1. Using distance in nm of label points 7 Å out along Cα→Cβ at positions 40 and 216 as the calculated read-out, with 6.6 as its value, let me know the right label among I, II, III.
2. Ranked on distance in nm of label points 7 Å out along Cα→Cβ at positions 72 and 184, which label among I, II, III comes first with the largest value?
Structure I
Amino acid sequence: MTVATQKHGYRGRFAPSPTGDLHFGSLVAAVGSFLQARVNSGQWLLRVEDLDPPREVPGSAVRIIDDLARFGMEPDEPVLYQSERTDLYQQCINRLLAVDKAYWCGCSRSEMPAGGIYPGTCSNGLPVDKQPRAIRLRVDQRELGFADRVQGMVSQDLTKEVGDFIIRRADGLIAYQLAVVLDDDQQRITEVVRGADLLDSTHRQIYLQQLLGLPAPVYAHLPLVVDPRGKKLSKRVQSDPVDPADPLPALLASMRFLGHDAPAEISCRDTFWRWAIDNWRLDQVPAGSASGPISHSA
C-alpha cells in the first residue's frame, strides 16, 4: 500500500542512537521503515542521532551501520550524523530566542512539579534568584492532533500535558525534539516510521514544524517491543535473536511481530527481502505493544 509523497518522492529514514548495539526492538523499526520505503519505490536514509555523548557507547554507530548492512539494509544516501549539525541547531535556537518564541530557564529538574508539566516559572523572565540553564520553547494553548497510520487519531494539548519544553539542555546539548525536526526537513523525509515509544514526542515535533514553517511528514508508529515485564526493550541481551552473522531468524521474527507470517520455504536473506517487499502491508501491523520473541530479565 503506497502513500502520497512530496515532489521529491517517498523518503523514509531510520535514526538510531549509538547507545548500544542493534537489538530486536530497533531491528523491528528498521525493517518497518525500510519496507515502507521500498514498497513506495522511495529512498531509505540512515541518521545517527549522536547528540548525547555521555550516553554513547564507543564504536556503537559503526557496528549498527555494519549490522544493518548484514541484514540487507543499506541507506540510499550517505549517513547523516547529528553531531555534525550542532551549529545549525543553535542558529535555529538563536532565531527563536530573538522573536521571543523561546526563553532561558533557570529551573532544575528537582524543581519540576510531580506531574512533570513545566509551570512557566521563567516564561516572563528569569527570577532574581535563578541563573540561565536551559532554553525552553513557548507553547500555545491549543490541542494538536494527527492521524497516525498505525495508532490512529492521536491528540494532545501541549499546554496542559507538557508545558513549555526544553530545546537546549542545561548541559548545553541540543534537545532531541528540535534536532529531529530540523533533520527530517533537511533530509526531506515524507514519512516517519518508528517505534511507539516516540508517539508522545510527535505533537511537540509537529508544533515545532508549524512554528518554523516546515512541512510535516506522515507518521506511522510501530508497536513497541517489550520484555516479559512490559518494559521497553532497549539493549542487546544474551538471548536477543539479533545475530548479524545469521540474519534470517531475526528478520523472520521481526515480520511476525509486525503481523506478517512468512512461508516456510524462505531459506536465505535475499529470498526474505523479495517476499517481504511483495507482501508488506502497513495496515496489517498491530497497534499495541507486545513482548518480542525473547525471554530475559534485562
Structure II
Amino acid sequence: MAKAGNSNTLTREYLDSILVEMRHIDSKVPNLDFTCFGHTFSTPITTAALSHLDNCHPDGLVELARGAKAANAMMWCGMGDDAELERIVATGAKTVKIVKPYIDSDEVIRKIKHAEATGCIAVGIDIDHSFNHKGEYDVVLGYQMNCKSLAEIKTFVQSTTLPFIVKGVLSVEDATKCLEAGVAGIVVSHHHGIMDFVIPPLMALPQILEVVGDKMKVFVDCSIESGMDCFKVLAMGATAPSVGRAVMLPLKKEGAQGAANKIQEMSSGLAAAMARTGSLDLKGIAKDCLWVPTTYKKYSRKEA
C-alpha cells in the first residue's frame, strides 16, 4: 500500500477524479495526426524521457525507439552516453534528448551540441533532478547535479539551433522563468513522485497555461496509463501527453513490438474518447467537456 502523501497515488487519484461528458451528435471518426517541431506523427502520445531501461530489455532505450518508430510516435530519452543516443537516432525515431542538470554546465552544453549533431529534433534539460531526498545536490550514477539558474538556462537555449525544452516544471513561477529564457517547450511533471505531497501535473496545468498561452509547447507526464488519460491531458490544453512506465512492461515482455502495441492501444483509446466527445481532430478537442474537482486552491497567507 502506498504511504500517505505518495505523489504518484495522488496523481492517479486526481486523473481518475476528472470526469468527461459525452457529445455524439455531429461527431465523426477523429484524426489523430500530430505535428510538432516540424514533424508529423500518427499520434500525439509520446514516450517519456526515460533512462536506464536495461532492466526492461537488453537494448533498453534503443529498443523503445524502435517501438516509437513503428508506432510513428515521438521518442524522448533521458540520461545515457553518446553512443546510446546515436543508436537511438539511427533507428529513425524522431528523438528529443533531455540532459541531466550536471554541475558542470560545459558538459550540459557538450551534450546539447552532441544531440544536435546526432540529428535530434529537440533538446532540453531536466530541472527536477537537482536535489536528493536530503536536500543536497543529487548524484546520479556517479555524476553530481546542481540547480540551474535562469541565466544558465538562457545560455543553454542560446547554445543550440534546436527547440529547447525544460522538463520538471510544476509551478507558474518556473513556467514564467522558462518564458523569459526563451524555451520552446516545457514538460509539466513531478518526475514520478520525486517529492511527496506534490500536486498532480494536471492540477498545475491550467494556471501554467494561463501564463504561457501559445508561446511554447506544453507536454505532460506522470501516471498517464490510458487513452482516456491522454484525452484529459489534451482537453485541458496541453500539447501532448508523454507515457513512461506504461510502456515499460510491454517493452520487457515483447520488445519494440510490445512498446509499439501499447502506444497504438492508448492511441485507440484516445480516438474513442475523441469520437464520443465530438472532438474531430487534435485542434478540435472539446476543451469544455471536462468536469474537474475544485476542492483545492492555492494557499494564500492573506486568507489564513
Structure III
Amino acid sequence: MEGPLFTVVVPATTANLGPGYDSVGMALSLYMTVQVKEASEWNVHYDGEEYAGLATDETNLIVRTIQDVAGRFGKEVHPHALRVTSDIPLGKGLGSSATAIAAGIEIANELLGLSLTPQEKVQIGSESEGHADNVVAALLGGVTVAYFVADELEVIQLPQPVIGVVILVPPNALNTSESRGLLPGELPHSVASAGNAASNVMLTAITLGNWELAGKMMEKDVFHERYRKPLLQDFDQIRTCCHELGAYGMTVSGAGPSIFIAVKEGTQEEIAGRLEKEFPYYRAIAVTPAPVGSTIQKDA
C-alpha cells in the first residue's frame, strides 16, 4: 500500500492561563497527527472512538481550512485522504479545533507550495478561529502572547517554560460558544484594571522564569474564571489541594471544562496521581510544555 505523502503533527494547547484572556496560549505535549495521501475525493478517517462523531467529508474542519487557504491565494487543491490520530481530548478546553485549523494550514501550505511565513500562518489561523490564543500556540509552540483586534495581529513567543503540567479532564465536553455565553458583556473599569495588572505581572514573571509569582497571578483572573467555574466540579477544593501539593497555580484550561495546573518540573506525574485519587471524577494527565508547534514530517 502506498504510504502517505507527509504527516502533520500539531500539539494541544491551553489558553488564557487565567488573566491572559484570549491572548495567551501554551502548547502542550499531547498531539494530533494527520497523514496525507492522494485520493479521488476528500475523506477523513479518525482513529479511536472519541473523534468518531466528526465530519469525514469536505465539511470537516481540517478540509474546510485547507480549501479556505487555497481560496485566499486563488488556487485549487485536489482531494486527499486524511488519517487522523489524536491523544488530545475533544471539546475539553485543550485546543482541539485550533489543532485542526493549524493542520489544515500546514497541509495547504505543503500541497500548494505556498511557502507561508510563520506570521502568515498565524494570521490565517487567527482569522479562521476568531481569536488568536490557541491557534498561535499550536502553530508556534511554547508560550505565546497575541494581540488580535480588527484583524491586526502582533505575536510574541516567550522563553520556553521550565515547568511540569497536570491537566484534569472531566468526562463531559463543553462547547466553546456555550462557555463564552456565560461571560458578562462588560466589567467595571476597576475590575478590568486589576485583571490587566494580573496579566502583566504573570507574563513578566513567566519571562523571568519566576513561576511562583506567575502561578499566584494565574489565580487572580477576573475575566472568565468566576463565571465558568460553577461548571467545573470541585473547583475550589482542587485549588486548595493543589496549594497543599506545592503547585504553582491552577486555573481553567481555555474555555473549560478541563483544569490546567502548573507544577514544578518533574513532579507532574506524582501530583497527577494524587489528584486523580482525590478527585476521581477527573482523569489526570501529566504533560510538559511543547517547545515546537506544528511540523511536517516526511518519510526518508
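Read the figures in this text as sums done on the coordinates, not as results from a lab. A quick note: this is a predicted structure, and the numbers were derived from the prediction, not measured. Cβ atoms are built from the backbone, for glycine too; each structure is taken alone.
1. Numbers: I: 1.6; II: 2.8; III: 6.6.
It traces back to III.
2. On the way: I: 2.8; II: 2.2; III: 3.6.
Result for distance in nm of label points 7 Å out along Cα→Cβ at positions 72 and 184 over I, II, III: largest is III.
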